[in-house]
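**Student:** For reference, the structures are reproduced in the following blocks.
Only the coordinates and a few stated rules stand behind these numbers; no lab work does. The structure presented is a predicted model; accordingly, all values stated were derived computationally and were not measured. Cβ atoms are built from the backbone, for glycine too; each structure is taken alone.
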Structure I
Amino acid sequence: MSEASKTEPQSEGLLVLRLPSAYGRGGLSLERLMSRLPISWSKGWALREAFLLTPAERAFARQLLTRRTQIWLFRCNQRAACGDFVAVDMSSAARPAYVIELKAEAPLKLGMRGVQLSRGLEAVAATGLEATPREGLTGSPEAVLAFLGAD
């Protein structure tokens with residue numbers, strides 16, 4: 001195994017990518033964020049595809065990050081079955097975490113269960129952030145934003 005491969009996370013291994021507040025303000029693209037990872041350009045390009053956001057997901061992320069600045073938003077690897085996003089409220093000592101699966105025009109459903117919920121929470125825990133699992137949320141971007149107080 002080469003020295004480079006020892007220090008570079010494998011593309012399958014990176015499950016979440018934190019979207020900082022600058023992303024919400026439009027001051028940081030996904031590509032620029034990916035370029036900051038300690039990985040080669042080719043691995044970064046391969047990972048980019050796993051973290052791409054649709055226009056609706058991008059609008060959701062930007063609205064949440066600008067209206068609820070105390071929330072840390074993680075984009076989930078779309079090849080890893082861990083949801084679309086994980087939102088962690090950093091304003092509370094408990095740091096409640098919500099695994100989010102966006103579904104266009106769907107009503108809000110609380111209590112997602114199963115693989116996506118557990119993998120999403122495990123992925124955030126692997127970053128070193130201690131959070132308290134709260135809910136799995138499924139629904140339209142508007143419904144999820146309203147639940148999180150960012151409408």
Structure II
Amino acid sequence: MEDAYSDIRGLRRPVHTDDVFSRRHPKMERLNRAKLFAPFAALSGFEGAVRAKEVPYVPRRLPDAEAQRALDRALHRLHKAAGRGGAQARVEYFEVCADVHHEAYGRDGLYHTITGVVQRVDPAEQVLVIGGRAIPFADIGAISISGEGET
């Protein structure tokens with residue numbers, strides 16, 4: 001059974017060289033042709049915003065009186081050790097949510113842990129500097145000094 005296109009079905013694609021069509025419609029490069037088939041994102045940044053909403057922010061844990069005294073003792077030991085070249089420590093600290101579009105902004109946050117040599121403990125500025133990062137005393141949740149238990 002023959003149909004209306006049986007005469008052209010087996011033919012190859014037409015090749016235009018130096019005719020009016022080829023001058024008006026030059027062959028598209030592969031890279032540009034691939035862009036035609038790239039997915040369309042009507043809302044640019046939408047996927048990133050959705051992923052940011054999935055971050056499990058938690059409220060800040062406030063230490064009780066005994067835990068606060070233990071943190072103060074650890075900070076005092078680190079302050080003395082920093083004067084002698086520093087001590088190796090692991091510090092858990094709270095970082096508040098900085099995403100203004102998230103409902104946790106300024107209230108909840110994430111706990112991070114950093115390990116390294118404590119460069120400085122500054123009681124006047126109320127910061128501990130470890131690994132080049134300045135951590136406010138109020139944001140410290142736990143300190144573990146190498147060779148000692150967790151505080």
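**Student:** For the read-out distance in nm of label points 7 Å out along Cα→Cβ at positions 55 and 111, a value of 3.6 was computed from one structure; give its label from I, II. Intermediate values should be presented prior to the final figure.
**Tutor:** Details: I: 3.6; II: 1.8.
Attributed to the structure labelled I.
**Student:** For which of I, II does helix-only ellipticity at 222 nm (-39500 (n - 2.57) for each DSSP H run of 4 or more, over all residues; to 500), calculated from the coordinates, equal -7500?
**Tutor:** Source structure: II.
**Student:** Assuming 31.4, 96 is Rg and Dmax of the Cα atoms in Å as calculated from a single structure, say which of I, II it is.
**Tutor:** Label of the originating structure: II.
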